[in-house]
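Next come the structures, one after another.
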Structure P
Amino acid sequence: MPQKEHRLLRVGVLGCGAIAQAAHFESCVKARNAELHAICDVASDLLERMKWIHQPRRTYSRYAEMLADSELEAVIIATADQFHVPAALAALQAGKHVLCEKPLGVSVEEVEELRKAVLASGLVLQVGHMKRFDAGLEAARDFIAGEMGEMLALKAWYCDSTHRYPMTDAVQPVIVTSPSARKPSGDPKANRRAYYMLAHGSHLVDTARFLGGEIVEIQARTLERFGAYCWFAGASFASGALGHLDLTVAVRMDWHEGLQVYGEHGSLLARTYNPWYYKTSEVDIFREATGATTRVLGADGHFYRRQLEGFADTVLHGAPMRGANIEDGIACVRAMVALEQSARTGRPVKLAAVSGGLE
């Protein structure tokens, strides 16, 4: 675990649910430049349990009370997707920096409104696309930006597995639940297409953008059979490169996630693991000039902790943001809505013109 620095960002976590328990509490405790100052949840039993496990300085049952804490500097929003934008707006209005779980929101319109608040506040808002802190994918981006030359094409796939939960249950902490936990109206998982797109498609889209640049148009097809959902999409990048995106939930095989990039002076092939293994992607980078392939080990694979450390460096020291900013978050939501609209209509959709949401 990294040694703690003298100046620590005082962070409050909103929500004591699964993602906070599996990732964010531990990240705050382990981060070299942040501390778990506060946690907040309306479920008193869950809040008390997490208090004794993670030992924050303070606990709150009301979000407004946590935001009124003058010592609190930043908030991690670890709630249901439908609560992300309202919670982020409240934090910005209270003068707190924000690290918001992905996706940024569930509609184009609400994330566009959030942009206005971010720009007016002068505060830092980072979106929790933690795969940007995967050392293998960082090496891939450096190669693409510095050595590869022009990109011809990018293929990326994100295929959840029917065997996911027996595998992740073995490595995750036991998740504590509460009947008093706050939930969105209705059942967000009732619309499986929207739920899978928000939960999994957001990873696929942001990784494709992280390496391939801006996506300007999408044409998609979709199929649902035997309880499995598949989206195949052609993507056009602003650079002129072609893209192919595969989102399938769930495949009858092991977790299957990765990408291929074909470039002017080389190529790369990446295999990405289930994030709860905290294992860096295996990225094989081939350089045409040397005829050799290299791979970064990336021994530190705690993407959530590294994400928080990058966020804290930006807030505390003005370091360039390494994670996804407000524009990246908006672009991801636009791409997911475009994927669904194109799959439904059978026509290509330009991201600049897309509107609506996924609910």
Structure Q
Amino acid sequence: MISLSERQETILALIVHEYIDAARPVGSKRLIQKYDLGISSATVRNEMAALSKAGVLRQPHTSAGRIPTEEGYRYFVRRLLGETELSLDEKRMINHQFHQAPADIDEWVRLSASILAQTSTVAAVVTTPHPDRAIYKHLELINTSGRQVLLVLVLQGGDVRQQMLTLNEVVDQDRLTRIANRITSDCYGKFSTAIATLADTYMEMESEIALLVAEIMQRADAFSAGDIHRDGITNVLNQPEFASSENARSALRLLEERGFLEEVLTKALSPRVGGVQVIIAGEGAWDELKEVSMILARYGSQEYATGTMGVLGPIRMSYGRTISAVRYVADLMTDFVIEAFAG
């Protein structure tokens, strides 16, 4: 663990703030002119040299000032940032936008991504809420032709699964509807394991359909994330860090590759709702993130459904404001999800 003096922490924090604002190396002269540090320029230079030796600052060119390293940003976020909040006016505006939107989960998810992108001025990623395990809600059995039947399974959270099946005999629609209604009455709110057990109590055709429902739900259990909504991609591409075409392509790949996003969201966040996770330059776990930072939070309720939201941008990010925005929008979405699913 790096150990810095109080004065060194002050200088590091000022350099981080200055570099985030201007994207230019920070020299001792700027700090002396702008802040009343009560020490000489030579002392500031000595402390900056010590901070560079400690690995939290670096000098991109011999004659340039200093910029924070990845370790410097981590030290700043974990030790120096403190609690920050969006202004009351910003919170009111965000609340107003949500209450103007239709009462629909997908609309809220899209709005969350838009608000986070606008507030943070980087890119936002929000997944639709989904249960940790597939939970049965409703079943439809539709006679199509002869022995062919369309099975439509609706899960808690709105996930819909369809499958064609061939029965051993022709069954009219009224009987199919009665079978579907009985299974729904018995299985509502249950997991796949409970439905598979319940299937043993049914007659042959009902049992086969219930077992198929359980099998479909087991496949759904293996799928970890709902739909992924993105916003603010141009915000990232407009940052000076992504001026080069290669860096821009890397940022786009991170945002567009669903498999990679799912891996990060699954591994980086606890299943529990609450708290914000900051990933700076991949934290040594993901080489693909070495040029970016991510700020993530889980929202919703373990009892009903959870989703993930966050932002992705350059390491030179306004962490205090962005963490506050992610936390506030996640709290709002938690309330909406509980209201929607409990209702």
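43 is what came out when percent of Cα pairs over 28 Å apart was calculated for one structure; which of P, Q is it?
On the way: P: 43; Q: 54.
Only one of P, Q returns 43 for percent of Cα pairs over 28 Å apart, namely P.
Taking mean count of other Cβ atoms within 10 Å over residues 74-81 from the coordinates of each of P, Q, which one would give 25.1?
Computing mean count of other Cβ atoms within 10 Å over residues 74-81 on every structure in P, Q gives 25.1 only for P.
Of the structures labelled P, Q, which one yields 19.5 when Kirkwood radius over Cα pairs in Å, for residues 114-321 alone is computed from its coordinates? If you can, show how the numbers build up before the last one.
Numbers: P: 19.0; Q: 19.5.
Derived from Q, not from the others.
FRET efficiency 1/(1 + (r/R0)^6) of positions 90 and 298 (r between Cβ atoms, R0 = 25 Å, to 0.05) computed as 0.10: which structure among P, Q?
On the way: P: 0.10; Q: 0.65.
Label of the source structure: P.
Matching task: -15000 is the computed value of helix-only ellipticity at 222 nm (-39500 (n - 2.57) for each DSSP H run of 4 or more, over all residues; to 500). Pick the structure from P, Q. Before the final figure, lay out each step's value.
Working: P: -9500; Q: -15000.
Label of the source structure: Q.
Say we calculate FRET efficiency 1/(1 + (r/R0)^6) of positions 186 and 314 (r between Cβ atoms, R0 = 41 Å, to 0.05) for every structure; which of P, Q gives the highest result?
Working: P: 0.70; Q: 0.15.
Between P, Q, the highest calculated value is found for P.
Comparing structures P, Q by relative contact order in percent (Cα under 8 Å, 6 or more apart), which one has the largest value? Kindly include the intermediate steps, with their values, before the conclusion.
Values: P: 21; Q: 18.
When relative contact order in percent (Cα under 8 Å, 6 or more apart) is calculated for P, Q, structure P comes out on top.
Read-outs throughout are calculated quantities, based only on the coordinates presented, and are distinct from any laboratory measurement. If you're wondering where the values come from, they're calculated on a predicted model, not measured in any experiment. Cβ atoms are built from the backbone, for glycine too; each structure is taken alone.
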